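Engineer: Right after this note come the structures.
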Structure P
C-alpha cells in the first residue's frame, strides 16, 4: 500500500499523537537475574521495550489506524531502531504501511502452561526437559519440538486457541531464544521470566462485584513496511524477530515490545 493510499484510507479516522516516556523501563530489563537469562539465551541487547503516551481514546476496532499513526508519528520514528550488523541504527526510509494482527490476551495466570507440566514426554518426573534426536540440531528437546513442529506427537498438548494467547507467545519466544541460545534443562527459568515480562507489559483490572481479574490491554503484533517491503522489526521472515504494541486504554499508554533475532550481547 502506498503512503498516499494509506493516508486516504484513514483520513476520516482518529489522528493520534504520541510522546515518548523515556524514564519508564520494565522491571525485567532492570533485574540482574533476568538479564543473565536473556544473555544466556542470546537475546540480551536485542530485546527491548519502549513506552509512549497518546492523546486520544483508544478503541480496539480502531487498532489498525492506531498502529499506522504510531509508526508515522515523528516522535516515534525518531526513537525507532533497526538492527544492522549487530548494532541498533535509525530507520533510513519512511514507513508506508503496517501489517497488524490482533493477539488474544485474556489470561491472568500461568495455568496455560499446565498441560506441558503434566506431559511426561516433554518434562520428566524430576522436572527436566526431555532430550530428543534431531537431524539438524544436536542439542534438541521435546519442549522445543512440541512448541514449533506440528508433526510432533506432543504438539496438540497445547490447543490452537491457547497457542494464540500473548502469554504463550512470550513463553515460546523465550524457549526458542536467539542465535547462540544456551537452552535450559528445566522449564522453570522460561516460565518465571515469562510471568515477569507478562506482568510488566499487561494491564489488568478487578471487577468490584465478582472480584475477578481481567486484562484491559489490547495486544497487536505489528510489522511495518517501507517501499522495499518489511523493514521493522526486521527484514525477512524470522519467527524470533517480532514486535508487539500493548495498549493500555485507560492510562493512554502504549509499549512497543520487540526483539531482533541474532547473536546477543555477552556482557551485562
Structure Q
C-alpha cells in the first residue's frame, strides 16, 4: 500500500504522530510532507511542502492527514487528525497503549486567512480568465484605475487575482457563466466580470449573490437598461433588497437608508453602476 502523510510542526497532534513516522516508513510506502519544517519529524524522510502546493492540490484542510492510495494511484481513504483504531486499521500497525485513542487535528496552513485564494492564484493558471494588466514599477494602483477609465469618479479597490478569487468564493456559480449582455455594446457579462467589478466597488464576498441578482434584474428586457444608459434625463437604478439576505449582510433598511455609513448599501449599487459603465 502507498500512503502520504501531511503534517506541520506547529501542531500538537502532529507532534503526537511524529515519533511514529519512522516506523511507518519502514513498514509501508509512506511519503511525508511537512508544511512548515522540512526536518520534522526528526529521523524521517520528509518532503518540504512549505510552498503548500501539494497540500493545496490534495485539498488538505486539517493536519495531520493520512491518505491511502490504491494501486492505480487514486485516493481510496483519508484519515484526518488522530484516531488510533483507524490508523491501526489502515496501516496494519499496532501502537503503544500509552497513545491516546483520539486527538483532533489542527488547521492546515492552506486555511490561513487569505491563503486559499493566494494558493489558487499561484497554482491554478485558469482560475481567472480575465485579461491581466501589469503596472509599471512605481505606478500607483489607485491612479492607474483612474487613468484607465475604470472609475466612477471615486477611488477603486484594485482587482487583483487574489481579491477576485476571494469574491468568487461568495457564490457557488461558475466564473465563466454568462448572465446576460451589457448594453449598449451588448458585451457578455460573466460571473467573473461581476466579481471583478464587485471588488472595485468595495463589496464583501458575501454580497455576491445580491450583486449577481441585481445585475440579472437590470438586464431584464422589461427594465430597459439601454434606455436608462442612453437617456439625457437624470435617472439611476434603484435596488430594493428583501428577505433574510438583507439582514445576513447587514444592509441598512431603517434610518438614513439612502445616506452614508453602510458598506452593503453603498457598494452593491456601486457594483451595478461599474458593471454597466
Structure R
C-alpha cells in the first residue's frame, strides 16, 4: 500500500513566475531521465524483485521517495506558471532570440493542464514506459539505476545555471543533494553485488559455453584512426575479475566470411532480377 502525506519532502517556493522556464523544467519531470522515469524504474524493480529482501526494501524506499520528487516538480512548475496567459506567449514571440532558444511557453500548460505539470518532456513529447529498465537481474538493474541518476542529476545541474530565481535554485539544490546520495547508494549496491557474484553480467552464464579463455574476451580492437585509445586502462593490464589480460589489437582484421544473402521468393517482390512478379 501507499500513503500520501500533504507536506512536500522539501519546500518549493519560487521567487517569481516564469512560464518559459516551466517548460524547461518539464525535462526533469517527464523526460527520458526525469523523475517519472526513475520513479517507475525503481518501483517496478522493487515490485518484481526476487532477491534478498534488503534489495526489495531499498528499491521500494527510493521508488516511493521519487513519487515525492514528481510531486515537488509538479508544484514547482505550477508556481512558475502562476498568472500565465496567452499574452505571455505573444510576449516571448516578440523577442526572436528568446523565441528561438526557449521556444516560448508550452501551449499545453495553458490548454491541457490548466497551468500544471505534465507527464511529458520539455518539447511536449509524452513520457514513455520504454524509458525504464527492470530486468530482474539485480546487478544489471543497479548499474542502470546509477546511469539514470547520473543523467538526471546532470540535467538538474544544467537547469540550475539557467535560472537566477533563488527559490527555484533552492529546490534544485535539495534535488541535487538527494541525487548525489542516490548515486552513492547504487554504487554501494553494485560493489556488494560484484563482490558476491563477479563483475560480468550475467554471472550465472556458464563460462564453458562462452569459452571465456578465447582471446576475443580480452581484446581491444582499434577501429578508428589514431592509437590514443591504447593509453586507457581498458587496453592494458588485467580484467577486473582477474581472468585474463587485455591485448591492444592495433590493426584488427575480420575473422568471418563474406555473407551473401539467399535470393528470396518472387512473392516478396524484391525485384532483384529487375522484373516485377506477375502474381
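Engineer: Given that helix-only ellipticity at 222 nm (-39500 (n - 2.57) for each DSSP H run of 4 or more, over all residues; to 500), derived from a single structure, equals -7500, which label among P, Q, R identifies that structure?
Structural biologist: On the way: P: -7500; Q: -9500; R: -15500.
So the calculation was done on P.
Engineer: Could you tell me which structure in P, Q, R was used to calculate Kirkwood radius over Cα pairs in Å, for residues 42-129 alone as 15.5?
Structural biologist: Label of the originating structure: R.
Engineer: Let me ask something else. Output the label of whichever structure in P, Q, R has the greatest value of relative contact order in percent (Cα under 8 Å, 6 or more apart).
Structural biologist: Details: P: 28; Q: 12; R: 19.
Ranking P, Q, R on relative contact order in percent (Cα under 8 Å, 6 or more apart), first place is P.
Engineer: Sticking with this one: Tell me which of P, Q, R gives 66, 62, 44 when you compute Cα extents along the principal axes in Å.
Structural biologist: Traced to structure R.
Every number here is computed from the coordinates shown, using simple stated rules; none is lab data. Fair warning: this is a prediction, and the values are worked out from it, not measured in the lab.
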